[in-house]
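The next part holds the structures, each set out as structure tokens.
Values quoted throughout were computed directly from the atomic coordinates according to the rules given, and no laboratory measurement underlies them. All values derive from a computational prediction rather than experimental measurement. Cβ atoms are built from the backbone, for glycine too; each structure is taken alone.
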Structure 1
Amino acid sequence: MAIEAELKARVLDPEGVMRQLEDAHGPGRPEVYRDTYYDASDGSLMGADRELRIRTVHGPDDTRTVLTYKSARVDEASGSKPEAETRVEDAEAAHEIVRGLGFVPRIAFEKRCRNYTFERDGRELLATLVRVPEIDGTFIELETIAKTEDDLESALAVVRSVLSGLGIAEDDLTTEQYTDAVAAAR
């Protein structure tokens, strides 16, 4: 299972960061994510820092659904987790299967995103500017894939370098999960 090497930060100047991303990588891809996080009925999945999510992405040209499982964090400082993900053809069937296996929806919410895909130092990166209606502020998620835990430090160094170039300081980084922030806001 590959590791999603990701850092998330609050963005103090969203327009400035978006302008930098668009100047360097072209117009972003606007998308709305509708995420449903599932858990075991006793809370043991999320309680063990694992995630089971069905995400439906609505973009200007298509709608797609992705089933994702994330293991517990392998790096506390970044919150990076091993991840397995696959596209599913039928969103409702995916929800029905997951519920049929005994998982229950724990939280569902919407993320309004603008995505930029580019390469740096031989790695494909995805920068996402995020707004979640229940949470104040704009966030940036910057991720790449680490093939192994040994590769994670190198992958995160590239991510940190790109964030620094965008004016994102270490103090702006957060490991708070949207699921926790949305739950607290509700």
Structure 2
Amino acid sequence: MTRDPETLRVYDEMAGKYAAVTADVASDPLLASFIDALPRGAHVLDLGCGPGIIAAHMARSGLRVTATDASREMIALAVGSPGVTARLATFDEITGEDIFDGIWANFSLLHAPRADMPRHLAALHAVLKPGGLFHIALKSGTDAHRDSLGRLYTYYTADELDTLLRAAGFTPFSSATGRDTGLSGEMADWIAIAAHG
């Protein structure tokens, strides 16, 4: 998760509300596809796990889950999820090699500055086992700005994200787009890409 103080303040202060707003995220068909593509017992990283709702669902589905977030209040919620190892960590603290069978980076890396994205993707490629499954979802568009709550967002086009993933060593194989309302109540377009390591 990001180290941006304002973004972290929002998530710390609104952790409970965020958990309520995202209570039904386990019904996401992209999440179902991610889980179905991995063998039972596979070790996955939920990067920017928030309150741990998705991490808990993945654990109930038979996956071994490591969940990270830089918000102390989010981790306080996630740590109680059965089958989930949750720890406080920024994006820069994801290190190592060939650790995970899958990585779920769902609307988390969008809080990183654009200049840092190549470094973060390279680190994630390193911790993903060869051929492992990577899911990334970001808000689509250009430039960067803070939303009405003060959270920093960096926006990407589909082509830009595809290029960044390939440069980091990933092989994208499918994508999806949509438009939803988030915590701030603002509508936003998004793109999700699935790739192999």
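When Rg/Rh (Cα atoms, Kirkwood Rh) is calculated for each of the structures 1, 2, which structure yields the highest value?
Values: 1: 0.95; 2: 0.92.
Sorting by Rg/Rh (Cα atoms, Kirkwood Rh) in descending order puts 1 first.
Going by mean count of other Cβ atoms within 10 Å over residues 40-47, which of structures 1, 2 comes out largest?
Values: 1: 12.8; 2: 19.8.
With respect to mean count of other Cβ atoms within 10 Å over residues 40-47, the highest-scoring structure among 1, 2 is 2.
Thinking of 1, 2, which structure, once distance in nm of label points 7 Å out along Cα→Cβ at positions 32 and 48 is computed, gives back 3.5? It would help to have the intermediate numbers written out before the result.
Numbers: 1: 3.5; 2: 2.5.
The value was obtained from structure 1.
For mean count of other Cβ atoms within 10 Å over residues 72-79, the highest value in the series 1, 2 is held by structure 2. Here relative contact order in percent (Cα under 8 Å, 6 or more apart) is compared for structures 1, 2. The highest value is that of 1.
Source structure of the calculated read-out (distance in nm of label points 7 Å out along Cα→Cβ at positions 16 and 104, 2.5) within 1, 2: 2.
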